[in-house]
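The structures come next, written out as structure tokens.
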Structure P
Amino acid sequence: MAQNRPLYLGPRLRRLRRELGLTQQAMAADLAVSASYVALLERNQRPVTAELLLRLARTYRLDVSELAGEDAEDYARRLAAVLRDPLLADIDLPALEVADLATSFPGVSEAILRLHAAYVREQQALADQRLGAGADESQRDPVTEAQRFFAAQRGFFPALDARAETLAAELAEAGGAAEWLRRSGLRVRFVPPEVLVDSVRRWDRHNDQLLIDDTLDATGRKFQLGLHIAWTALKDEIAAVVRRADLSGKAATTLVRRALASYAAAALVMPYERFARAAEARGYDLGALARVFGASFEQVAHRLTTLSRPGQEGVPFFFIRVDEAGNVSKRLDGAGFPFASHGGGCPLWSVHSAFRKPGEIVTQWLELPGGERFFSIARTVKSGGGGWGRTEVLRSVALACAAEHAPRLVYARGLDPKAMPATPIGVTCRLCQRAECTARAAPPFGRDLLADDQRRAAAPFMFVEG
């Protein structure tokens, strides 16, 4: 029966056309069909015939198996995740019905997914508006645009990693980054902060010298050397990625270029293949990896989110960095961890309580309202300082992975993820339907408050049932 089902490839066909730089009219001409037919195919309003599938493969020199992928399985997986929304908890939705919907009605499936995504965005934007900021402004925010770009790439840039691995081998052979730069005609000097005038690194082109703040620790110095090499030796690779990003403005472009340079610097300090092997062999022990590669705890945590090379994948991690006020200064998602863009995070997550144990690693099993389980590693990190009167900033960073991957980590080795008690957390109070939560800061959307002057529950809010 499955072999006779129609094949819908709308999103994949649209993605292919854009990757090839073609308009619908141009693709239609290549395939000897009408542009309107291509439009219908891309909207999943027409199935792809076997003849057209072969024509696509021949015309664009593609593997048929790559085109005829498991879209139905992907729709079923995504639909199942959406239909676990707590708002739908009282509706019986058998897995077989969800699978049939995804297979037989891909257009309807796509519509449901889009509506749910729009609903979540709208709820988050509404929360933001109630906090005094406009949703339209946040959508134009260059930080948000840069975050979306990195999320779309899953934080992995193979061209930068490949070039960085080659360069890292050259640096090692030369005796280190400073010596490699000296052989290239550039002198490296570590100078007092006042010489740099509020900078930690400056390239003096006139005198062919690189000046670096001498109060930086060893990992900071090493990373700054890597950043300079990234900006110079990898500038073409960085520029190529930025061009493909198609960013809307100068601010977003600047943020993406800076982040890509940091990515390349990390790849020089922690070359992909060697780092991926060491991470797996040492059970993702962040402290051990930091010492092996001469990197900081935060740099290692960040690097672990980038291990997506086919055939050499690491554990998929979500990374976040927050300050003591809860402000998020960095967020990278490789684990599908839902995190609210607006309205604050969940105070029950240990990324916030880690400030009570500075410098200690805090582990935690987490469970979201939909039943998804994660394992979290959190620790505080410091930046700045380096001398009397210089401000030191304390932040908390956390890595989270799906609970099923936790036994690969030294922190959860030998533990059964299904048997471990987990802390119930939410994405944000406005989107969390756990009515009994005593840590709740605001009522969730879609729930009416109960007017009862005769009793006071342990939770901050009481809600009308039904």
Structure Q
Amino acid sequence: MHLSLPDFSKIHALVVGDVMLDRYWSGKAERVSPEAPVPVVAVEDEQLRIGGAGNVAVNIAALGAHATLLAPIGPDQPGRTFTRLIRQHGIENRLMVQSGMTTPLKLRVVSQHQQLIRLDFEKHASFNKTLFRKRFRSALNHCDVVILSDYGKGTLEDPQPLINLCRRMGKPVFVDPKQANFSAYAGATAITPNRQELEAVVGSTRTLKAISEHAEKLCRRHRLKAMLVTLGEQGMLLQKRRESIHLAVTARDVFDVTGAGDTVIAMFACAHAAGLSLEEAMRLANLAAGQVVGKFGTASVTPDELKRAIRFERKMETGIVPYNTLRRLVRETRELGETVVLTNGCFDLLHAGHVALLEQAAELGDRLIVAVNSDASVRRNKGSGRPIQPLKYRQKVLAGLECVDWVVSFSQNTPEQLIREIKPDVLVKGADYKPSQIVGKEDVEKAGGKIVVLPLVEGYSTTNLIQRIRESEK
């Protein structure tokens, strides 16, 4: 499956649930308190971040989608700070300020990126559920997808009326669950429990097969289209009613898993709302989670980070490719906002001059295509004694270079037709060509691309090498 990032700019997501303010105090801990055997942290820095359902909204906004946040907060300083922060992130405010309620605050004391203690300040209180549902109905009219982010603080104590309303209005609804009875989320499009949350419902699950079997039963019982179970170091499992798909974790460095579930459901829901299948949305969610766990604290992932992650995943799709495959790869890489560089030649005997030109060409864009003359084409251009090496060997050597992404052959005398169809952003040739002599120049420039002529390494050419070899054999 070839992943690409959809256009999130037209997606409007409504996020509903429990919110909180995350405060981080960080500093050096270089001594132990004389009062008790605990470290003394000399606080040097404070950071404030949006937590809970608010972090889901932050992740949605970071993707370039439109996020609306509906949640109750208290008339207190944390609530005012929270409101200011969501405004800074461009999130639409549908917050309900409720007297008698406090905005949950989590204070983390950190030293050298290690969390020493977390202090929670919160007081559960009722809120006006009638007004809440009225605001939900109003916001629902303007959204493409709904995310219910349940952190067990009471906002989503009874989510069924919200889910039923979504179903009646044809709005997909994704739930990050907290309750130990998933019947509360019956009828949702999908729910995204982690392994611990699933085991709180079904008991211990020692194998992926057991997780799949339990998840499938729950999907059928509670009329869920799918369940996405996040499994920490084991990746994630998407369970539909007749199919399960497991993905290994993509993270190269796990730094902090705080808020990773928020990133998963934000990407999963928005990607599906943007037209991707649940499986495709899951794959993007897995990549997004792999990025966010490499950051400290509650965090989000940007489209540029996702594009790099997708490109990293595509490393297997390099090397020698047929022309039709190349067209698809170029289309997909442009969907990621990447630039394409193309150069061409016979590359009969690869030498230092070739390597220098290819390395410089690769630095001019994101992807380098090397177009190689077929054997018949070389004979027509160079004479009956060429090529020295058949096409398959010339291509294999080029594909082995780290700077080369794709190698494709062409049978015409020149690559003009290939260039006209690919329309590279940059067309590269060596300095033995004048710009006016470069085949495809007009097509590239007409499409908005540019021509770059690179200097040659003196003393290196295939013709000279062949002559020297022949002279050495006399």
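List of remarks:
- Of the structures P, Q, the one that 4.5 was derived from, the read-out being distance in nm of label points 7 Å out along Cα→Cβ at positions 116 and 220: P
- Label whose coordinates, when helix-only ellipticity at 222 nm (-39500 (n - 2.57) for each DSSP H run of 4 or more, over all residues; to 500) is calculated, return -13500 (choices P, Q): P
- Comparing distance in nm of label points 7 Å out along Cα→Cβ at positions 52 and 372 across structures P, Q, the highest value is found for Q.
- Comparing Rg/Rh (Cα atoms, Kirkwood Rh) across structures P, Q, the highest figure comes from Q.
Coordinate-derived values only; no laboratory data. Being a predicted model, the structure only gives us computed values, none of them experimental. Cβ atoms are built from the backbone, for glycine too; each structure is taken alone.
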